[in-house]
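Peer 1: For reference, the structures are reproduced in the following blocks.
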Structure I
């Protein structure tokens with residue numbers, strides 16, 4: 001039995017499109033704190049948080065979810081960026097006592113969502129996090145609560161079949177597109193190769209998700225990110241929108257409006273098939289154009305983006 005987007009019954013999904021890098025060693029915390037937009041120094045094993053990795057010009061090379069299990073920090077990232085990002089970060093380790101390891105094959109990630117998801121996890125794993133971004137650890141798994149009644153289970157690969165069999169007694173299997181659609185409606189940006197070096201963190205609302213600290217020390221691009229925050233020069237934000245039609249928008253697709261003519265006024269970050277018809281997408285666009293409500297996909301006369309409501313308030317500063 002499979003489920004479709006928006007189902008109210010609990011569903012579970014294998015999230016094989018996500019890679020996992022583990023950072024270990026006595027200098028791991030300090031090293032990561034100096035590289036990422038988020039505050040790693042204050043991270044505890046009971047919490048996870050979003051974060052970003054930027055160029056020196058403040059443009060995002062990756063977005064991720066990070067948490068601590070025992071003495072290692074785990075970065076969950078798009079599998080399409082895992083290898084290149086791991087190599088790039090490893091170049092800066094130098095004499096630091098840090099080891100970066102690809103542990104994607106050693107673990108499996110399962111998403112559980114829908115009404116009754118918490119009860120399902122309690123039956124299968126005996127515990128469940130209570131608040132968004134809270135983490136609970138068992139002997140074989142780490143359980144993360146995400147916004148909009150979603151949970152992730154990170155489990156050892158040897159245990160994944162047993163976990164899925166147990167989940168199947170209480171929930172339906174769902175394709176990864178269902179999880180992507182829920183993730184989009186939660187307003188979570190995912191940087192891919194098509195959108196690398198395009199956005200400062202605030203453009204994709206990473207600051208609104210707790211993924212940017214403006215009080216921590218330096219990291220690549222920090223000066224640019226901080227200047228945009230304190231001087232209030234942000235002209236673009238990320239919005240949730242519906243695009244009608246049978247062709248799927250892709251990350252990196254440009255957006256247009258009459259006011260900007262041939263010049264793009266925004267870009268698609270990610271998209272997934274919507275309930276019924278068409279596609280729902282996260283799109284970065286000029287704030288004033290979003291307020292006008294006349295933004296088109298791929299061409300000035302392309303499909304209109306109909307804005308939907310995100311679960312958090314999109315500010316203009």
Structure II
């Protein structure tokens with residue numbers, strides 16, 4: 001029986017960004033250098049496949065430092081960043097910790113601290129409860145940061161001194177939504193100061209642009225990512241707003257509802273910044289079982305960003321790189 005034809009529009013860039021790749025390498029190289037267990041506070045990145053893979057190698061994931069025994073083994077802080085109280089507590093307990101915070105998240109931390117030093121109240125645009133937001137707000141004293149999540153929030157937020165005000169943003173937000181929130185803040189508070197360079201990271205921006213390019217051509221669109229992944233959820237929203245209402249998030253090929261996709265001719269496919277390429281490959285392989293598949297990669301830009309590992313782990317990387 002002849003399979004129906006399906007064109008898969010494969011968004012590029014997609015999947016791992018430099019910050020995610022660095023964070024995963026930090027856990028892997030810490031395991032190689034110090035042996036198991038290596039403790040990781042919070043999911044190193046928001047992806048079950050990645051977390052399960054690292055667990056199999058000897059990583060132990062915890063939510064709080066209180067869950068870690070005083071056995072001298074390393075503890076890694078996740079790519080999302082942590083409040084200042086976390087390394088302070090680790091230091092108090094004389095723990096050996098390695099910070100895997102994405103350098104672009106650390107940039108936002110430094111900006112928030114600079115604004116605070118200069119006497120500005122900081123408005124943080126982000127999602128309440130997300131680890132990155134918790135970490136960024138935790139860089140400053142209580143009350144020094146006000147969280148704004150939506151345009152509506154921006155329209156009603158109250159500040160004590162509109163002339164001494166600054167904003168920062170979570171790195172994984174919708175580019176379009178954030179622009180609207182910033183515009184609302186700037187209209188209400190003309191003196192508000194912003195980042196010297198955009199806080200939304202290059203990977204988030206690039207992946208959203210690639211989805212915008214394929215969404216109008218797609219009958220349906222799948223984003224591979226975790227339900228608690230901010231950047232993955234934003235990709236679904238971007239697709240829905242830019243021409244493909246049938247966009248949805250799946251964690252893996254096992255979650256794809258192929259009968260629901262019967263009759264489509266074009267499927268858009270992308271992956272969040274913490275989703276490994278193997279999950280993309282598995283969806284394509286499963287698609288071939290149902291359709292006669294043609295792949296068209298739609299690449300908007302090439303990414304060549306690379307972040308250095310912490311100094312304490314570079315000897316492992318150099319040893320592996322030697323012939």
Structure III
């Protein structure tokens with residue numbers, strides 16, 4: 001099958017805060033970057049309503065609006081932003097070969113992977129209905145809106161405990177809902193949760209339906225042993241069962257940790273393959289914030305420019 005070929009100095013995969021920031025810096029460095037938006041143009045902020053913790057927006061901003069601002073700024077410096085998704089990548093030789101939607105072949109001297117990570121969801125129909133209206137996968141992003149209210153967090157690992165502890169400082173009551181009779185979190189995190197008075201652990205239960213009209217007003221749980229229902233009156237519902245890095249496309253070609261996050265050098269976005277850089281949530285499982293993703297986007301572009309200025313290029 002014959003494909004259209006294109007040679008680039010810098011290719012960016014992903015259009016969240018990391019991808020767009022990399023594009024801004026790469027374009028200003030005259031790398032003439034091409035950015036493919038991927039399956040979720042704008043990244044995870046586009047499924048967030050009010051963003052109040054990103055610098056430069058003193059009155060807050062809607063997630064989709066913020067990402068449109070990112071896009072406009074990247075376009076201002078003549079970043080070539082395109083629809084499309086990478087379907088295959090070959091990092092064994094340079095220039096790196098990237099197939100876009102099976103019909104276009106790009107040969108790139110540098111590659112910036114900013115494909116992000118996706119929150120794991122429960123798969124409930126009502127969960128989808130209330131996303132952005134009481135259902136969230138990020139307490140740091142959305143917890144402020146539930147100040148003084150009652151909320152539930154679903155999960156039993158370190159992430160769930162961290163979310164519950166964060167929310168306990170803002171909310172009146174935090175229910176930590178877990179399907180087992182013991183937490184999977186580290187002992188240190190468990191002790192902190194047990195010692196926090198306004199966190200109540202609901203053992204052996206799973207969510208079955210989130211209730212409400214225009215916003216969340218409660219959740220119906222089911223006891224995994226007795227099958228009896230239990231209703232909690234809440235205003236916020238936080239899913240904390242982990243994230244999945246969108247790194248499958250380079251699996252087996254880049255060094256990754258056991259959860260699929262791309263490993264980069266300390267204080268760098270350089271991956272195990274020279275000329276390939278990873279930024280944002282695809283390589284940073286800890287903070288998962290737009291501002292930290294943007295910071296690594298800046299790093300990736302600067303490192304790509306320095307790499308292209310090296311003697312081997």
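Read-outs throughout are calculated quantities, based only on the coordinates presented, and are distinct from any laboratory measurement. None of the values given here were measured: they were computed from a predicted structure. Cβ atoms are built from the backbone, for glycine too; each structure is taken alone.
Peer 1: Which one of I, II, III has P(r) over Cα pairs in 20 Å bins from 0, in percent, as calculated from the coordinates, equal to 32, 50, 18, 0?
Peer 2: The read-out comes from structure III.
Peer 1: Between structures I, II, III, where is FRET efficiency 1/(1 + (r/R0)^6) of positions 186 and 250 (r between Cβ atoms, R0 = 30 Å, to 0.05) highest?
Peer 2: I
Peer 1: Taking 2.3 as the value of distance in nm of label points 7 Å out along Cα→Cβ at positions 114 and 146 derived from one of the structures shown (I, II, III), identify that structure.
Peer 2: II
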